Every structure is written in C-alpha cells, then in structure tokens.
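Heads up, there are several structures right after this.
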Structure P
Amino acid sequence: MKQYEILGHQDTRSGFGAGLLELGQKNPKVVALCADLTGSLKMDAFKAAFPERFFQTGIAEANMMGLAAGLTIGGLIPYTGTFANFSTGRVYDQIRQSIAYSGKNVKICASHAGLTLGEDGATHQILEDIGLMKMLPHLTVINPCDYNQTKAATLAIAEYEGPVYLRFGRPKVPIFIPEDTPFEIGKALLLREGKHVSLFATGHLVWPALQAAEILAKENISAEVINFHTIKPLDETALLQSVQKTKCAVSAEEHQLNGGLGESLAQCLSRQFPCPLEMVGIHDSFGESGKPEALMQKYGLTCDHIAEAARQAIIRKRNAKPKAFKVHPVSQ
C-alpha cells in the first residue's frame, strides 16, 4: 500500500479555482455564477478568461440559485460560488424547490466550510451543511480532502448529470493525494490497509486520520484509512468490506455529528453489520472565532483525538457481549 507524503500546502478553494478554469477551456457549456466573492472563491481566473460566461449576481444568493436553475434548461452547466453558509442555509428553499425537486444540473460549489474558516466566527462557520444537502433527494454531496482532490472533483462533476454540492475550505492544508489519482463519484478511496480498526474520514480530517494511523502503528494497532470524499451516494461496499475485516470503526469529519458522514455510516452499519463506531466531529455546538488550529484542538478534531477514538472502538469490540434486555410491563 502506498505511503502518502505531504507534497506541499494549499487551500482547497484554489483547487476549485484551478479546476473551474480548466473546465472553461475544455467545455463551452460550463458557466460560473458568483455572489460577490469572486476572489475568495478563486473564480477570478475563469472570469478573466471567459467574461461572457461569468455572471456576478451580487449579494443575492437566492437569486443566483434561481438563475443557475434556469441556465440548465438551455443545456448549460452552471457552477455557483459563495461561502458554504450562504450556499446552503441562506438559500435552502431555492435549492429544494428550484434545483433538487426537478433534478437541475447545477453544481453548488461552497467554500469556507467548517471550523477552519477561523476568525470569521460562528455565524460563518457552518457545521451542518452536509446534513442539509444530503437530506435533499437527487443531490450528490462531495467533500474532498486536499487541493488535488478538489480540482479533480471540480472536473468530475461536470460530467455528472444532476445537482451536486461540492464543499471545500479556506486554510492551506497538506497536499497528499497524487495529481494523477482518478476521482470517481461515489467511490471511496482506500489510503492505507489495516486489520484492527477502520478510520473513515472526509474533507480536512483525512490527513489527520492518516497521522492517527501512524500514531496507532507505534502501539502495534493496524488502522485502515479510507477517504469518503463522496458522502452521498455512500460507498457502502467499501464501508462493509473494511468493517467485516476490522470489526470496529471511527468516523472523522469537520461537521456536526448530526447529519454528517458518521450518521450515514451508522445507518448502513445498523442495518447490515452492527459493530462499534466512534465518531469524531462537532457535538451539537456552534463554532467560535479563533485560529483554525486552535479551534480544531478545542473541538476535538485532531489526529490525537482520532487515535483515541480508535482505541475506544477497539476496547468496545473486545468487550462486546450480547445483552439481555428486560421487558418492563407498561403501566396502566
């Protein structure tokens, strides 16, 4: 199994910008819409190269979603761009009614997601966007882990027919996925094989999951690491193949536990292969202003927290015993 190494550092939003520019050169049907955040979304290169295919909607995100839905009727492939909070929470009704309900081919591209938005604070650090989007029928939800994977995902969704939510972030993070790695929607990426515990991570938590596997290896714990870049549709085959081998798992995400990757994994496991599952994520809380690194530490989203969750999952696996449930009569 390949050992992943840091190839550099870059923000995932720049991967989106690079992918969008390349798409503009390859596919004349691709158009871009932005809600007054062109620089922040790294859409300026596309705007400069294809001004006739770029639409600045201003601070009117709901209108942007309606425009995008309309553009698909003429066969165009619109990519919308704004912060994740404004891409989902502010425009949920427009996405539900105008895009998801009729399966419009809109690519909802959302930057500055999660705690790592940092100093902008709780009002901008949306931590429930994956849940909002995955509950909508017809919507595909993608959360890539680094610059290269975000660029690859941006390119891949243009070939996919249907609405997509693509989530990425603001801070510079390690680049570790090789540039030539294929991106397949709905297909999880096995990064490291293991036999004692499965680590299922998404987005900015994938690299910490690999770091956690290194920590655990020093304790003679063999951890399997799988990158669930697509949260919906969930790669249930990859999930079940891994846990049938390890018999316990950890989910890791920069998102609320309610509605996130861990919840999707738990639903599948409860139906098909019940086993201990520990979840690393936000515990029913808003974020706060602060440096991204400090916030990830405070909210328990580091490699050390993932490693400790793995230890707890293994303890639960070893102590698992069938329980006899006593039935109490219903009082009249």
Structure Q
Amino acid sequence: MTTTASIISRAVPLVAACALLVVFPFVGGKFYVDLMVTTMILAIFALSLELLVGRTGLVSFGHAAFFGIAAYVTALLTPQSEAPSIVWLLPAVLIITALAACAIGALSLRTRGIYFIMVTLAFAQMAYFVFHDMKFSGGSDGRYLYVKPVLALGPYTLVDFDRPLTFYFATLAALVLVYALLASVGRSRFGHALSGIKANEQRMRAAGFSTYPYKLAAFVLAGLLAGVAGFLYAVKDGFVNPEILAWHQSGTVLLMLILGGIGSLRGAVVGAFLFVVLKELFQSEAVFGGFAKHWQLPLGLTIIACVALMPNGVTGLPSQLRRTRIPVPHAG
C-alpha cells in the first residue's frame, strides 16, 4: 500500500506538469511559447547529462560537444531547397552523434576524476575549433537551415516542423520520451549497475562487474540523448554557430543540474526551467532597468545562494526541511 501511494505521489506532479505544458501553447503568447520550447530542449539536454553525473558519477565538462555535433550535422544534411524527411534525417544525426560519443568516451573513460573532466573538456574544445575554423561548417559565422524536416506519406505531409504548434508538441513528446527512457534505465539492471559504479567502482569490480563497458554505454547513451536536444535546437532556430559547443555551454547545463538537484530526473527538468526563468528575469529591463545588461552578476549570485542554502537543489528542499525540523517536546 505504501509503495502504491509513493508511486501515485510521484506520478501526480509529473502528470500535472505535462497537462500544463499541453495547455500552455493555447493560452501563452508567441514569445512565451517560443521560450517554453527552448526550455524543453534544454531540459532534454540536462536529462542527458544527468545520466552521466547523477546516475554514474561521471562529471563531464564537454557534454556540449554532442549537442553541437548533432546541431551541425542536422544543418549540414539539410538541403537548401527541399524539406528533408525526418525518417532518415533524425536517425542519421543520432547515429553520427553516437559514433562521436563512442570514440570520445572510449578514450576519455581511460581516465578518472579531474583528469576525466579535463579530457572531456579538451575533446569539446577540439570539436569547437573544428566547426569554428572549417569552411564546410560556415566558420565563425555558423550555418543556416533554410528548410525544416517533415514527415510525409506520399503527397500528404503528416508532420511539418515549420509549424510552431507542431514543433512545440514534437518537442514536448521528445521530453516525455527521454524522461520515461531514463526512468526505465534507472530501474533496470543496467541502471543499478551504474548506481553501484557511482557508489564504489572498486567494489563493483570485486563483485565481478567489468565497469568500463557499463560506463561507455552510459556515455554513448548520454551523448545520443544530447544529440536529440541538438537536433531540436537546430531545427527550432534554423541556425547553428560554434558557440553551442563552447565550454560555457557544458558549464550551463551542469549548473541546471546543480540548481534542480543532482541525482534526480525531476531535478534536471526543474533546474532547466529555473535557470531559464532566472536568466529571463535578470535580463528584463522592465524589472531591472539599465542594470539588466549586467544580468550575469545577479544570476551568478543567485546560483551561489541556491547552492549554499540548498545543497541538494530545489527538488531536495522538502527533505532538507524535514531533516532540519526541530521536534516539539511533549508536555509531561
């Protein structure tokens, strides 16, 4: 009974959040709907990193490489005049991204700790300069997508990503599917093995587990899911540039996890939404006037305050309050 009640208590907020997101494009303005799409894409990106950081204990500072590679591959494979079919475009983008993640992970996972962080950062910077300096990618000016993918059946177009409402619900569906996939992974034998690696990798080896294949599989899956976010980002804006592969992009998504709470899928999503809300708030001239151009300062101070006051993130605040509650002595 307790287990059933626990499942219901966790499911109700998720169902309510999905219901609100379904209704939102019909009641929100164009700007806010567009901002919500961006936020959902970032939430998918944060969920992909959560698999590495929260589940496996691998802190990567180069996760933006897979986000950017997928975005650039989407732009490079999209023709300039004829709308490509999502049936072949999305699998092609994800396969290339997964191969890149496999190659980078196979080398990076030979290291541990701070060395792993620095190696992933180095690979991300290599990818950044490849797209920044090469002519095929448009160099520092980036590259445009002149048409957006469609799903067609003969002469009939079933799904057209050039329609804002269609793209909104496609992004929402991707977010729900990624969340459900990672929730299933967390309950699987593979997920339990990753949790064991995070807790004590040496003990897992002593128990007979070869930890390297598990970590590589997690690294590739995380890269592939970041590729989903990169694909959606490229299609949404119709433009990609090298900045999406820069080190600060990896730092930003890591901050989202810290804000929401590392080790929780809900924390990754909440952290992404909270980061975007705070950024938009501090950039608002209607609220802060001319000081809004210095939005990085109050945002940084807010994040520092959140980390200091809520070490387990926003989603960990209720349990933190329960632990610090002072018991009231009974009379007599």
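Rank structures P, Q by percent of Cα pairs over 14 Å apart, for residues 171-218 alone and report only the one at the top, that is, the highest.
Going through P, Q one by one, percent of Cα pairs over 14 Å apart, for residues 171-218 alone is largest in P.
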Original post:
With mean count of other Cβ atoms within 10 Å over residues 227-234 computed per structure, which member of P, Q shows the largest figure?
Top reply: Q
Original post:
Suppose you compute FRET efficiency 1/(1 + (r/R0)^6) of positions 11 and 275 (r between Cβ atoms, R0 = 35 Å, to 0.05) for every structure in P, Q: which one lands on 0.90?
Top reply: Q
**OP:** Can you spot which of P, Q the value 157 was calculated from, given it is volume of the Cα convex hull per residue in Å³, for residues 99-234 alone?
**Re:** Q
**OP:** Have a look at P, Q and say which one yields -10000 for helix-only ellipticity at 222 nm (-39500 (n - 2.57) for each DSSP H run of 4 or more, over all residues; to 500), as calculated.
**Re:** P
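Name the one structure among P, Q that distance in nm of label points 7 Å out along Cα→Cβ at positions 35 and 131 of 2.0 was derived from.
So the calculation was done on P.
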Original post:
Who wins on distance in nm of label points 7 Å out along Cα→Cβ at positions 75 and 283 among P, Q, i.e. which is largest?
Top reply: P
Original post:
For which of P, Q does relative contact order in percent (Cα under 8 Å, 6 or more apart), calculated from the coordinates, equal 18?
Top reply: P
Subject >> Structure responsible for 21, 28, 20, 18, 11, 2, with P(r) over Cα pairs in 10 Å bins from 0, in percent, for residues 147-202 alone calculated and labels P, Q on offer >> reply: Q
Subject >> Highest-scoring label, criterion being distance in nm of label points 7 Å out along Cα→Cβ at positions 91 and 251, among P, Q >> reply: Q
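Using the calculated result 65, 60, 37 for Cα extents along the principal axes in Å, pick out the matching structure from P, Q.
It was calculated from structure P.
Computed from the coordinates by the stated procedures, all read-outs in this text should not be read as laboratory data. All figures in this text were calculated on a predicted structure; none of them were measured in a lab. Cβ atoms are built from the backbone, for glycine too; each structure is taken alone.
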